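Read-outs throughout are calculated quantities, based only on the coordinates presented, and are distinct from any laboratory measurement. Computed from a predicted structure; not experimentally measured. Cβ atoms are built from the backbone, for glycine too; each structure is taken alone.
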Structure P
Amino acid sequence: MPTAEKEQAIAVLEERLRRSKAVVFSDFHGLTASEMTELRRQLRASGLEYKVVRNTLARLAAERVGITDIEPYLRGPTGLCISYDDPVLAFKVSYALTKKFEHYKIKGGLLEGVLVSAHEAEQLAQLPGRQELLGMVVSTLQAPIQQLAGALSALLRNLVSVLDEVRKKREGEQPPSA
C-alpha cells in the first residue's frame, strides 16, 4: 500500500495523464545538471511540462487512467514531456532535443491515450505541426475561391474587350462629321 505522500504523487500524475493530449517518455541518464536545466527551459518555452517520475508511481497512475502494457517504457530514469494542447508538439520538441542533447533519448509515448513506440514517436515528430496543418487547410479552402475570382476576372476582361471592339466598329461606321 503506497504511503500518503506517494498516493498524492500518483493522484497528481493521474490527473496530468488524463488532461494530456500527448506524453513522451524519455531517458535522461547522463545529462548534466546544466543540460537538464536547459532541457526544461526549452520545453517550458514551448508550452510543455517536463516531470521526472518514479517508474512504479507512473505505472500505477497509468493503470488508473486505463493504460496497460506501459512497463517497457518505464525502465531506468524516466522523464515525461507532457503536452496539454497540441498532440504532436511534445513529439516534435522532444525529437529536436534528442539532436541537441546526446544523452536525451525517446523511449516511447502516449498519443491521446494510445501507446506509441520510439520509432512511431519519431514518425509523429516528422508530421507538420498544428499551425502548419491549419495553414494547409486554409490554402486548400482558398484555392477554389481564388480560381473562381480569376475566372470571373477573365470574363470581365473579355467583356470589356468585346465592348471596346464594338465601340470601335461603330465609330468606324459613322459618317465623318462635316
Structure Q
Amino acid sequence: MNNSKDFAERQLDRILEFSPRVDAKASFILGVDIGMLALLATNAPPVRSLHWYAVFALIPLFLIGLSLWNLFQGSFPRLEGGHRSLIYFREIANRSEEKFVEEFLSQNDDQLAKDLLSQIWQNSKILRLKYDHLKVAFTTLAFAIPFWVISLAILVAGNTEAKTLLAK
C-alpha cells in the first residue's frame, strides 16, 4: 500500500497548491471592489442635495456588497471534519505534542494513506466552496460595472450641476 500513500501525499500537495491561486484572485477582486466603492463615495453628493436619479447608485452598491460578502465567505470556509486525523491541523492541535508524535509514529502505511485520502477529500470540499464563492464574487462584480459607470456619470453630472448653481 506504500504506492497509495505516496500517491495520496502527492495528490494532497496538488490540492493544497490551488488555495493560494484562489486567494490571489480574491485579493484582486477585493481591490477592485474597494476601488469602485471609493470612487462612488468620493463622487456622492451630500444627502441634502440628492436627486431622485442618484438612487440608481444603489444598484452597483448592492452588487459590490454582494461581491464583498462572497469574498468574505470564501475567505473563511467551514473547517469541520477530519475527526481523529493525524494530518488535519485542527485535530493535531487538539492533542498534546507527545500524544500526536506517539500516535503518528504508530500508524502503518495503510492508516496514513487513509488519513491522507480523507484530507484530500476535505480540502477538495473547501476549495470547491472557495471557488464557488469566488465565481459569484467575480460575476456580481462584472454585473456591477455597467451600473457603476452609469452611476458615476449621474453623480458627476449632479455634482457639476450643483457647483454651477452654487457659483451663480
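Looking at FRET efficiency 1/(1 + (r/R0)^6) of positions 40 and 136 (r between Cβ atoms, R0 = 30 Å, to 0.05), point out which structure of P, Q has the largest value. If you can, show how the numbers build up before the last one.
On the way: P: 0.40; Q: 0.90.
Biggest value here belongs to Q.
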Quiz prompt | Comparison of P, Q by distance in nm of label points 7 Å out along Cα→Cβ at positions 16 and 112 - largest value held by | solution = P
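Among the shown structures P, Q, from which was the value 46 of relative contact order in percent (Cα under 8 Å, 6 or more apart) calculated? Provide the component values of the computation, followed by the final result.
Numbers: P: 26; Q: 46.
Of the options listed, only Q reproduces it.
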Quiz item: Thinking only about distance in nm of label points 7 Å out along Cα→Cβ at positions 56 and 80, which of P, Q has the largest value?
Solution: Q
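Suppose distance in nm of label points 7 Å out along Cα→Cβ at positions 128 and 152 works out to 2.7; of P, Q, which structure was it derived from? Walk me through the numbers on the way to the answer.
Values: P: 2.7; Q: 3.8.
That value comes from structure P.
For structures P, Q, which has the highest computed value of distance in nm of label points 7 Å out along Cα→Cβ at positions 8 and 144? Please report the intermediate quantities before stating the final value.
Details: P: 5.7; Q: 4.2.
The structure with the largest value is P.
Consider the structures P, Q: one of them gives 1.02 for Rg/Rh (Cα atoms, Kirkwood Rh), for residues 32-71 alone as calculated from the coordinates. Say which.
On the way: P: 1.13; Q: 1.02.
Among P, Q, the structure yielding 1.02 for Rg/Rh (Cα atoms, Kirkwood Rh), for residues 32-71 alone is Q.
Quick check on the output: 48 is percent of Cα pairs over 26 Å apart, derived from one of P, Q. Which one produced it?
Details: P: 48; Q: 51.
Only one of P, Q returns 48 for percent of Cα pairs over 26 Å apart, namely P.
When helix-only ellipticity at 222 nm (-39500 (n - 2.57) for each DSSP H run of 4 or more, over all residues; to 500) is calculated, the result is -20000; to which of the structures P, Q does this value belong?
Values: P: -20000; Q: -28000.
It was calculated from structure P.
State the single structure among P, Q that was used to calculate Cα extents along the principal axes in Å, for residues 48-119 alone, giving 72, 23, 12.
This value belongs to structure Q.
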